[in-house]
Structure P
Amino acid sequence: MTEIRTIRLEETDTFLRILCDVFELDFFRAQSLFREEPFFDINRKWALYEGGEMISILTTTPLIFGWGNAVGIAGVATKPSRQREGLASKLIRQVLIESEKRGEGAALLFAADTRVYDSIGFEGIDRVVRGPIVSLPLEIDLDPISLPQVEAKYEEWSAGHQDRIRRNKQRWSYWKWQFRESFAYKSGYLCLENGQMREILVDPSEKKLPVPAGTEWFGLSSMTDLLEIPLGTISVPMYLMGHNFPGIPQFFMTDQF
């Protein structure tokens with residue numbers, strides 16, 4: 001008998017074990033962080049069961065845009081011994097139905113191979129690009145910017161288009177949960193994370209940015225073009241796919257789900 005539902009609290013470790021086995025993560029290290037993540041919610045941890053055994057899993061994350069609510073789907077994993085049986089697709093289809101009942105009819109997910117999700121109604125709507133940023137000389141000093149200042153600048157930018165993610169209190173908690181250094185730059189700001197930049201608000205047409213040499217940009221292709229991020233070589237590690245999604249979403253990979 002097949003059953004699809006959200007997990008129970010006592011099933012959390014079983015859920016995490018499948019996730020770690022599939023994505024080759026250290027279970028004990030992940031276990032110490034799993035419940036601390038600001039978006040942790042067992043009512044968003046979905047699983048497919050056969051004969052009472054958890055076989056396939058995924059997580060949904062709430063997304064708020066100017067036009068309404070959506071859901072991000074991540075951590076799709078099936079026990080290695082049961083892969084290639086269409087179980088993950090069956091799980092996703094049911095989760096899409098249940099999410100629509102919750103008022104989250106549009107869905108997004110990241111995929112390395114778009115063909116896996118084509119058959120269940122997803123379509124490629126953007127690419128994720130990665131590449132070294134063309135930088136200015138390092139003698140340019142950047143002044144740290146406080147989180148309230150970052151929030152104010154981001155909220156002003158977000159309100160400028162209905163396809164941009166709105167950050168509520170929970171999402172800002174998630175943003176702060178990751179280590180980020182934020183610096184003022186002209187009328188905006190930029191965020192650095194251990195040699196990588198996934199968020200920046202700056203006037204377009206900046207041909208170079210004041211970041212250490214070798215700093216890498218990681219973001220949606222549409223956002224890279226919108227902000228005219230000056231990149232050297234570019235790689236495409238994955239694609240953004242949408243289901244019933246209006247338009248092209250505008251968000252930074254700091255909000256990656």
Structure Q
Amino acid sequence: MLRLLGYLLNQGVVTSKDYCAPLEDGLGLPEFSDRACAGSQCNECRSVCPTGAITVDSGENGGEVHLDLGACIGCSMCVRSCPQETLVNSKKTAVARLSRDDLVISNVDRKVPLSLSRSTESKSLFYRSIACRVVSTGCSACDLEVAACGNSIFDMERFGIHVVASPRFADVLLVTGPVPKAMHDALKSCYEAMAEPRRVIAVGTCATSGGLHRGGYAEANGVDSLLPVDLYIPGCPPHPWSIIDGVKKVMDGRQA
């Protein structure tokens with residue numbers, strides 16, 4: 001017992017002190033660099049995208065590229081195939097968006113839609129603590145990242161984020177997976193069991209748009225066709241910091 005205690009004491013603190021620490025090189029969702037795009041004469045990024053998340057048009061000042069992060073699975077094939085290096089990997093982990101439209105980014109309009117500030121009118125009811133019920137509709141990868149949020153490295157409970165077993169005790173519904181038809185009734189029943197005020201967060205590309213599964217016979221097109229979504233967290237799967245940051249934005253009552 002003393003040997004084990006000595007071992008644990010010598011390990012030091014493993015919990016990350018850097019909130020939303022940047023990712024390593026080569027990881028993360030794609031973003032646009034300052035380099036111009038060749039436009040429809042190239043089309044390499046669009047042709048390799050497995051989910052059709054990229055559109056390319058030719059404009060007066062070169063190519064105009066639009067990327068839907070809500071459909072992006074983070075495969076980085078577009079980054080590797082871009083000869084102009086217009087697309088690069090982003091190191092950011094704070095990627096949550098309030099609106100589905102804000103997940104569509106462009107190399108022409110470089111404004112960052114996520115300029116969220118806390119409401120000055122009143123503090124959110126969830127300001128100090130929030131209870132989350134996780135509903136998995138078919139994505140084990142996102143479920144693993146949600147579970148990782150509670151490990152000793154990320155320790156989401158230090159921010160007041162707790163996972164509960166029943167929707168009756170939940171403030172937020174964390175939905176993972178593409179939400180196929182077989183899960184529609186179960187998901188709606190879970191939402192209806194929650195007390196007001198209640199929030200819904202789409203965790204991952206599948207929950208946001210259906211990802212690779214959208215448009216199929218299973219009607220797996222994401223959660224916002226069934227429930228009102230308050231926040232979208234892109235990624236396939238999202239990084240634990242992305243999930244924690246998204247929940248914290250709901251806790252803080254962020255507004256666009």
Structure R
Amino acid sequence: MKQTALRQSAETMAEQISAVLARPLYGFWLYGSVVLDDFHLGWSDIDCIAFSEDPITEEQAEALLTLRQTLCAQHPENPYFRAFEGVIVNRREYKNDVFSRLVYWGTSGQRVTDRFCLDPFARYELLHDGVCVCGSGDRSLFTAPAREELIAAIRLHLDGIRRCAVETDDSLYSCGWLLDIARCVYTLRFGTVISKTRAGEWALSERIFPDDEPLKRTLAIRRDPLRYRDDPDTKAWLRSLGPTVQRYTDVLAQALEQTR
């Protein structure tokens with residue numbers, strides 16, 4: 001994580017969570033694109049998980065629920081606070097996989113819940129590449145996913161793409177499906193998890209997909225999303241990507257069949 005302003009934003013977020021909890025965090029971890037040198041403002045999220053020392057009270061949870069919005073209002077010049085996604089959870093509850101109360105921040109909103117499951121890709125990233133911004137760097141909190149878990153997660157992802165990406169809209173995430181598929185194929189091939197950009201570059205070099213041009217264009221957008229986000233030609237192309245995504249998904253389905 002090379003960007004100083006981003007790092008400072010992560011430290012501020014951890015400090016503010018600690019202030020609400022009235023006790024320093026056991027640990028505040030970043031993972032995903034932000035630690036894999038693949039964070040691109042205007043596209044990427046800042047994936048995080050915060051571990052509290054004590055169970056989270058109802059009052060604390062309500063304050064934490066809208067902390068992102070509070071920080072955005074206090075620092076309107078900061079583009080990072082709105083991008084944080086993840087959970088704030090008691091470390092003992094996380095280890096025992098039984099939750100009384102935790103706070104979830106997602107793309108479409110936030111909620112207080114008593115259910116949480118970290119997907120195998122995230123578990124792999126935290127264990128191998130996660131960065132502890134503050135508190136204990138206790139990596140024993142994270143367990144490596146078995147290969148069978150990664151394969152099951154990929155199968156679920158494939159099913160989701162089949163359902164949700166038959167037609168696409170003009171958001172950048174429409175071409176992001178292609179990078180997701182490339183990363184899944186890479187993980188099936190090598191059993192490891194890498195960044196989406198690296199996976200796309202690998203797929204191009206290995207000619208994994210029958211039509212490279214959509215993936216080349218996707219990588220160009222990924223590297224400079226703010227340039228393309230409001231471009232009319234790009235938006236029209238994104239809306240047309242449904243059939244392309246499904247063709248790429250056919251390649252993933254074939255790779256899954258070969259793992260049996």
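Every number in this text was worked out from the coordinates using simple rules, so none of it is lab data. Because the structure is a prediction, the values reported are computed rather than measured. Cβ atoms are built from the backbone, for glycine too; each structure is taken alone.
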| query | Given structures P, Q, R, which gives the highest value for distance in nm of label points 7 Å out along Cα→Cβ at positions 9 and 41? | reply | Q
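Quick check: -16000 is what I get for helix-only ellipticity at 222 nm (-39500 (n - 2.57) for each DSSP H run of 4 or more, over all residues; to 500), calculated from one of P, Q, R. Which structure matches?
Attributed to the structure labelled R.
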| task | Could you figure out which one of P, Q, R the value 19.4, 65 for Rg and Dmax of the Cα atoms in Å was computed from? | result | P
